[in-house]
Structure I
């Protein structure tokens, strides 16, 4: 070989693939905060960085293998880890990207440029197929640009360093174009956060294979640093409130069929994985129903439900407004009224046999009664203070005050949990009042509705608290029960045993 000529990299082994992906994952994790700041699509909930960091975190914990590991085996392990740890739209798409790559490299001892480019093309196709309604100007666009450029160059070169560098250039151009493609990005003055996450991932790989060094380097983003994207507080723009995810383990599952079922419950549907393991993602107003439908396909595990209204309120706009209204899930109020008045909800815990669920996020009302009718032992318990604290801290960044309206303290420890959380949040600068409604179910719903309408009319916190207490006094609540056995078992009516 001519002196001074770069040797390059002609093939990828299992060990080299694992280390390259690790370098890319570290680069993404290092950029998590910035990715959060620019996340405005599909919902301005500012969590793409955290979600991608969680996804990449599982990759970073893949155990080391012998250096002679097959590249196909290494790709499969990385894909499995990504699927288990995937979070959010971009995280689940990333996981499917790894699954497509693993399919393309299956059984291979090592990958040359041609095989790797074909595997990348498969990864890009699988990534797009996992989204029910693919959008240009997103991470999908960056992945497609990268894989297409690598596939084109692989016809003429065997050098992986050149392939990845040129592929990165194509992904960077696609990233810049995302701002012009999606109006919401143009209005906010940012590029797509998921696409930037993918570009950072490829940057980390290029840095590693070109230098052999794994450590992080100072990064210069395609966008200049910004204090805050131009996004106003607008919860009504979030039609489906809960970002809901879970992993389903089964046999012979068809991702398209699962996706069609999820599409009936909301939007932003992403289904990634294999016929044996699927990761489901959907934005919905009925997260517990997602779990029930998913259970029809296999065993449900690793569930996650995020209230995007609370996430959006925390960072969408620096100006303070208030007060905010928080209730627990014993509050029976139609979903459209909860949506109209932007009422935050903290779930009560429901125990069925040995299992515990978060009310209405992991278990629907119908599902609860089906279990009761089957003879399962059921009971409830108050939310832990941490659940209230999380809601208070997030809402406190947007609202100057918070009113927590909870079920009767004589019936539950929910009031105590909310009060403890309010004390812990005292240093946040947000005034918090916890009101015992003295009732529950429809009675609590009526009180919450009255308070919500008062807040919409401009009531301040003290006035809203007074209204809540006066409304609670006027509630007369009747209930008809077939028998008292459930009350006796729960301890609410021990004399009925």
Structure II
């Protein structure tokens, strides 16, 4: 059973996708961080870099967008190896150019853009000014693929193309034609109104989160769509009525007193999705580490001891881990390189069973993934396309103390550093005592472990502690160095 839970009564919109009652995907859109993928801009070429075969385009954002040479060519163009034109043969500095955002800006990188414009509908993606017909790879039956291509050729006019989406499988010509006509009219209206604007300027904006979810995710497997906003409820019904009127009864308005995500128990699920350790039902667990280069999953048996052989216990844990890893990939929206360290399996057939399980679970994921197989060290490699920010980047910020490492200076290290600094005062006869400011936790540790007396014995300098809860736990501050009487007096004034 699939459900879609929509919360859009506050400043941010949240959409939860549930499978079998469990949260598997979460989408969040805020006013200050609205998604720009799919938006079309008239920009200006700021720099052309032949050495990188790329250009930077000013589209009115804080950072210039990035345009790679392959994204300047029509989708049907497949140049021979070594014969692809250079970027400076295609565009020039200062040129006005129409581009579409294909990837959000991440970290220090600007958005990625393409000149291959497209307008997504429910059944097709419309390609203005391009003669091209593509069919989703998820439609596997060749007979159906050819039927859809034939209908597309009959529907399309000159100098326009489409990519047929997975949801078009089994659809009639009338349904396909209605989608093409609607998107064609949208593009003609947008272009007639915006073609003369001065760059940088927004030409076309994709639908907001709630409308995109209805367009892209509602299918026959979705049994219920629950939404907590009456105005958006009416909009969603109207949008779905245009595509599939018979599905309108799936949409329900939530009117409960309790906040909708809280009612469905989703807040706890989201909080757990931010943790490093994820427990499996069997008692095993995953440890998830995300770095700049890749994400690593480590599978452990934990409390699970099994009931038969060790190999059987390992296999059951690894198979359960497969299902949870794919869920975490989708829920946390992890992209890029993914390495999975399963528990070692002795039998090759067990490794193949785990690989098949992983590939089967990944078919539920709409984001493009590629399983590369096991390495010689027994690690499973896969890649997942980066399409938007991961969940942690949206909901969390880097810790100002540890700067994202998850570790801070140990108390012993701090005491040793202080000892070395106090030793530098030992040659000055005027320094009898030092007044030190530290976080209350550090002060407590120094007292409990007798560091104060130990430092006095090793440096012959008396140490007085002033507490400051606003001070970083891995920092200390020397407020005074001089006579012991003055150190005591200043401590009393603190």
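A few remarks follow.
- Each of I, II could give Kirkwood radius over Cα pairs in Å, but the derived value 27.5 comes from II.
- Origin of the derived value 39, 28, 23 (semi-axes √(5λ) of the Cα gyration tensor in Å, for residues 53-324 alone; candidates I, II): II
- When mean count of other Cβ atoms within 10 Å over residues 245-252 is calculated for each of the structures I, II, the largest result comes from I.
- If volume of the Cα convex hull per residue in Å³, for residues 293-348 alone is computed and equals 129, the structure in I, II: I
- helix-only ellipticity at 222 nm (-39500 (n - 2.57) for each DSSP H run of 4 or more, over all residues; to 500) derived as -10000 - corresponding label from I, II: II
- Given 3.5 for distance in nm of label points 7 Å out along Cα→Cβ at positions 357 and 389, calculated: source structure among I, II: II
- If you line up I, II by FRET efficiency 1/(1 + (r/R0)^6) of positions 413 and 453 (r between Cβ atoms, R0 = 30 Å, to 0.05), the top spot, with the largest value, goes to II.
A short reminder: the numbers here are calculations on the coordinates, not readings from a lab. Keep in mind the model is a prediction, meaning the values are calculated, not measured. Cβ atoms are built from the backbone, for glycine too; each structure is taken alone.
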